[in-house]
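**Student:** Once you scroll down, you'll see the structures, which are given as structure tokens.
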Structure I
Amino acid sequence: MTQYLDFEKPLADLEGKAEDLRNMAESDSDVAEQARALDAKAKARLEQLYRGLTPWQKCQVARHPERPHCRDYIRELFTEYTPLAGDRNFADDHAVLGGLARLDGRAIVVIGHEKGYDTRSRLEHNFGMARPEGYRKAIRLMDLADRFGLPVVTLIDTPGAYPGKGAEERGQSEAIARSTQRCLQLGVPLVSVVIGEGGSGGAVAFATANKVAMLEHSIYSVISPEGCASILWKDAEKMREAAEALRLTAQDLKRLNVIDTVIPEPLGGAQRDPKAAIASVGATLNELLADLSDLSPEDVRTARREKYIAIGSKGLAA
């Protein structure tokens, strides 16, 4: 059953009525015609809603529990996936998935955040919030990629790094900094896609890449709108104003030169047609990796450094 967001409630009524009519329409052509008319009206309403999404509404879509998760992309896009676990120091962090795989025959290393899809799995994966061992696992995988000359693909979907006491005691900030540093040092191409939320340093630690793409309704920001509102206005309810000010949408970040590509989503968001969304991400990954495939290790590093020096150099006056 479809989960509707707050701003989709008018659509829920239309689609609910259309479904009821379809259930009654097996032997009544007039009822079937009414159902088709309501379907057309619902589609038009859906197009209208998603044509003018506010930044806060995009936050809601990016966090939709039915959006495809990292494990879905791995299952659908990658073959011969061999997961690798543990940081060889403390533990395995289930908020971070990663291993060796092939993308359309190309050998790669894939790393991503996994949020989980129900209460049990969300607790197991800590809602996609990595601890230090998650970042150290990612560093270990990037070391392997560099050693064997394999491109790295990262799939970003996290509200941020886990802020718990244990994580801080085990060196959370150091682990994030070292993961970001390892991204910059890689002599192989690194391509990142924000598939849902790209939250703060927890996202940057995997996404300091040669090429960064975002799904159309994903978000990427230094802090959550709620956190920003709590700091600036001492009121988390001002998250709508914060979302506007943060410029966290894919469209804003493309204009600011923070990201390289916006990947279109199916009408109504990736959650309405996960397979189509995943296929679009796969096509974009292949295109971006092909663009980088002929670069030498030094050229890869130089291009990555120049990308981050240039961030914000255009679009600021808009």
Structure II
Amino acid sequence: MREVYFIKQNKEKWLGIEQVIQGKIKKNPDDLSSLYINLINDLSFAQTYYPKSNTTVYLNHLSSQIYQKIYKTKRVEENRITYFFKTEVPLLVYQYRRYLLYAFLFFILFTSMGVISAIYDKDFTNIILGEDYVNMTIENIKKGNAVGVYQSGSTWGSTIGIIFNNIGVGAKLYLYGIFGGIGTLFALLSNSIMLGSFQYFFSEYGALQDSARGIWLHGVFEIFSMVVEAMCGLILGASILFPKTLSRFNSCKIGFRDSFKIFLSTVPFTICAGIIEGYITRHALNMPLILNIIIIFGSLAIIGYYYFVYPYIVNKKINKHIHDAVL
């Protein structure tokens, strides 16, 4: 069968499956399974006769999407939260993985701009961080307590304030994406430049190691989450600017739905960062160095695995199920 005729013969069916995946048409689990089996047959045929065609790529993607919907329908009654964090979010992160790369590249660029600006303009740190904060921190460094600013206030009061502040920052990074992603980049620029100048400030006063022992105890979760939240803003912005074959409204709706789910996945990490900052960071210089290292790199391993490694594992698992079904 010629590929053009194969597409013409099945086009309406595939478009119907897309509507089911997008939630425009509701199907019960049995109907979903029937659609999946039918689609797998088409995929098997395409892999046999058009192995390098875009049609085969499209059907493979469609099969993956409908499989996710079936798995979600079967698992939702068992534990919706577990499914959300264990399967749904990792698959979305994998799907939009290039936006995570973009967010990290922008973060590195903007943070470097903060460092370079602080190097060549001695007043830059005062402008960004505020003169009162800079003077207070200089006094703390002279007293041998570079992270003294984290020791003020009660533990629980500081923790609650920090958590709400960080969630607010993350929400801005995400929601500003509605302005075509430009708002997200501006918010990321502001926060990254502040981080870069902040770290150089400690380096200039010979307290970089002490500051790192304290700041990065909570900073790993906080900063990594900030980058993921920027990723969500870029996804939202791209869905508005580049709707592809969808209407701009439908593209935005899908972009918002997917990016919001990824954004929600950062909230537990943001809460953990607030708890660490409120309760642990204040003791950073009094604890053994090895404990600082374990917490910092342990946090990095956890969040890095979840957003960089685990999505590939989940995607590979689902593709294996599809491959086995085809065979």
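**Student:** From I, II, which structure was distance in nm of label points 7 Å out along Cα→Cβ at positions 135 and 175 = 3.6 calculated on?
**Tutor:** Matching structure: II.
**Student:** Hey, another quick one. Output the label of whichever structure in I, II has the greatest value of mean count of other Cβ atoms within 10 Å over residues 7-14.
**Tutor:** Structure I gives the largest value of mean count of other Cβ atoms within 10 Å over residues 7-14 among I, II.
**Student:** Match the computed value -27000 of helix-only ellipticity at 222 nm (-39500 (n - 2.57) for each DSSP H run of 4 or more, over all residues; to 500) to one of the structures I, II, and report its label.
**Tutor:** Value -27000 for helix-only ellipticity at 222 nm (-39500 (n - 2.57) for each DSSP H run of 4 or more, over all residues; to 500) corresponds to II out of I, II.
**Student:** Kindly point out which one of I, II the value 151 was derived from, the read-out being volume of the Cα convex hull per residue in Å³.
**Tutor:** I
**Student:** For structures I, II, which has the highest computed value of mean count of other Cβ atoms within 10 Å over residues 207-214?
**Tutor:** Structure I gives the largest value of mean count of other Cβ atoms within 10 Å over residues 207-214 among I, II.
**Student:** From which structure (I, II) was mean count of other Cβ atoms within 10 Å over residues 111-118 calculated, if the value obtained is 22.0?
**Tutor:** Attributed to the structure labelled I.
**Student:** In terms of relative contact order in percent (Cα under 8 Å, 6 or more apart), which of structures I, II is highest?
**Tutor:** Evaluating relative contact order in percent (Cα under 8 Å, 6 or more apart) on every structure, the highest lands on II.
Rule-based calculations on the coordinates, nothing more; no lab input. Model, not experiment: these values are computed from the prediction. Cβ atoms are built from the backbone, for glycine too; each structure is taken alone.
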